[in-house]
Structures are given as C-alpha cells and as structure tokens.
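We did not get these values from a lab; they are worked out from the coordinates using the rules stated. What you see is a predicted model; the values in this text were computed from it and never measured. Cβ atoms are built from the backbone, for glycine too; each structure is taken alone.
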Structure P
Amino acid sequence: MLFLLFLGFMYFLPAIIGRDKSDAGLIFVVNLFLGWTVVGWIVAFIWACAADTRQVPVRLVPVATSGRFCCECGTLSVIDAHFCRACGRAF
C-alpha cells in the first residue's frame with residue numbers, strides 16, 4: 001500500500017512542483033495524460049521546474065521630478081528636504 005502511494009506521488013511530482021506557476025493547469029493535464037510515457041513525464045517535470053515567465057508589474061516614476069522619492073514609503077518630497085514628509089526617514 002505504501003509503495004502504491006509512493007508511485008502515485010512520483011507520477012504526479014511535476015504537477016506538485018508546478019502548482020504555483022501560471023501554467024499549472026496545463027502542466028497537470030500533460031502530467032495526467034502523458035505522464036505514463038517517460039518522455040511525457042520528463043517534459044512535464046522540466047516545464048514545472050522552469051522559470052515562470054510572468055511579467056512583474058513595475059512602478060512607473062515620472063522622468064522629470066522636482067524632488068526625491070523616499071526609499072521606505074515611496075512618497076515624493078521636495079528636493080531640498082532632509083527628511084521624508086510622510087514617514088520621517090532621513091534622505
């Protein structure tokens with residue numbers, strides 16, 4: 001019984017590894033239907049281990065600013081300020 005549980009875990013290992021990826025559903029489908037072939041299991045495993053290509057949102061900063069951005073809270077302060085007006089951190 002324990003051996004069958006281990007085999008089931010090994011069969012679905014690519015789906016378990018790739019569960020947090022953007023293509024998790026497709027990895028599971030490939031693993032489910034083609035995992036019984038060695039090639040299908042290896043493809044699903046490599047796909048699950050590969051880096052996720054989701055785009056990371058980037059905060060846009062205006063090009064011409066007349067101040068400083070605080071590295072703690074991100075608030076724009078005047079250029080001659082020595083402390084952030086929102087959080088009080090020194091520049």
Structure Q
Amino acid sequence: MLVKFHKDGNCVVAICDKDLIGKTFSEGDFEIKVSEYFYGGEEKTKEEVSEIMKESDNLNLIGKESVGLAVKLGIINKENVMMIQGVPHAQRISC
C-alpha cells in the first residue's frame with residue numbers, strides 16, 4: 001500500500017492499493033482519480049499502515065486491501081464504504 005501525508009490545514013492521510021495509481025473510476029455521478037499527486041506516497045507494510053491508520057484522524061482510502069484493512073481494524077464501518085466500479089473507497093474525518 002502507498003501512504004501520503006497531506007499537511008494543508010488538517011493533516012489528511014491518503015492510502016491506496018499500489019496497483020490503482022494512475023487509474024480513474026466512475027459510476028453515476030461519482031468519479032475518483034487515483035492520482036500520483038494525491039495518493040502516490042511511500043510504500044508501507046501492512047503493519048506500518050495499520051499503525052498509521054490507528055493514529056490518524058483524517059483518512060482517504062481506496063482499494064480492496066487499504067479499505068479492507070481499515071474495516072478489519074474497526075476504523076471504517078463496512079456500511080460507510082462506497083463502491084465505484086467495484087473498487088472500495090472510504091473516508092474518515094474527525095473534527
């Protein structure tokens with residue numbers, strides 16, 4: 001998985017499955033571009049990503065592995081996962 005920290009205002013951590021970089025998914029009114037700019041961070045192990053997820057308030061996740069890990073850890077509720085062309089996407093935002 002790739003992890004990128006965005007520190008504009010509130011810190012948002014973007015996490016995605018590595019094989020999704022550069023792809024665009026759309027369904028109905030929704031479209032998501034898995035851009036190198038936003039998601040293209042450092043490759044991390046499952047254990048490292050787990051710790052980052054547990055410590056982060058604001059997450060933007062895409063991909064079966066990334067979203068699946070967040071669901072498994074109880075960070076994201078399965079009901080809050082959006083599917084776009086069969087690809088899971090979820091966000092966690094704490095105010």
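Side notes on the structure shown:
- Structure responsible for 12.2, 35, with Rg and Dmax of the Cα atoms in Å calculated and labels P, Q on offer: Q
- Read-out mean count of other Cβ atoms within 10 Å over residues 34-41, computed value 13.9, structure in P, Q: P
- If volume of the Cα convex hull per residue in Å³, for residues 10-57 alone is computed and equals 56, the structure in P, Q: P
- Given 2.1 for distance in nm of label points 7 Å out along Cα→Cβ at positions 26 and 42, calculated: source structure among P, Q: P
- For the set P, Q, ranking by distance in nm of label points 7 Å out along Cα→Cβ at positions 2 and 74 places P highest.
- If you line up P, Q by relative contact order in percent (Cα under 8 Å, 6 or more apart), the top spot, with the largest value, goes to Q.
- Identity of the structure behind -12000 (criterion: helix-only ellipticity at 222 nm (-39500 (n - 2.57) for each DSSP H run of 4 or more, over all residues; to 500), calculated), options P, Q: P
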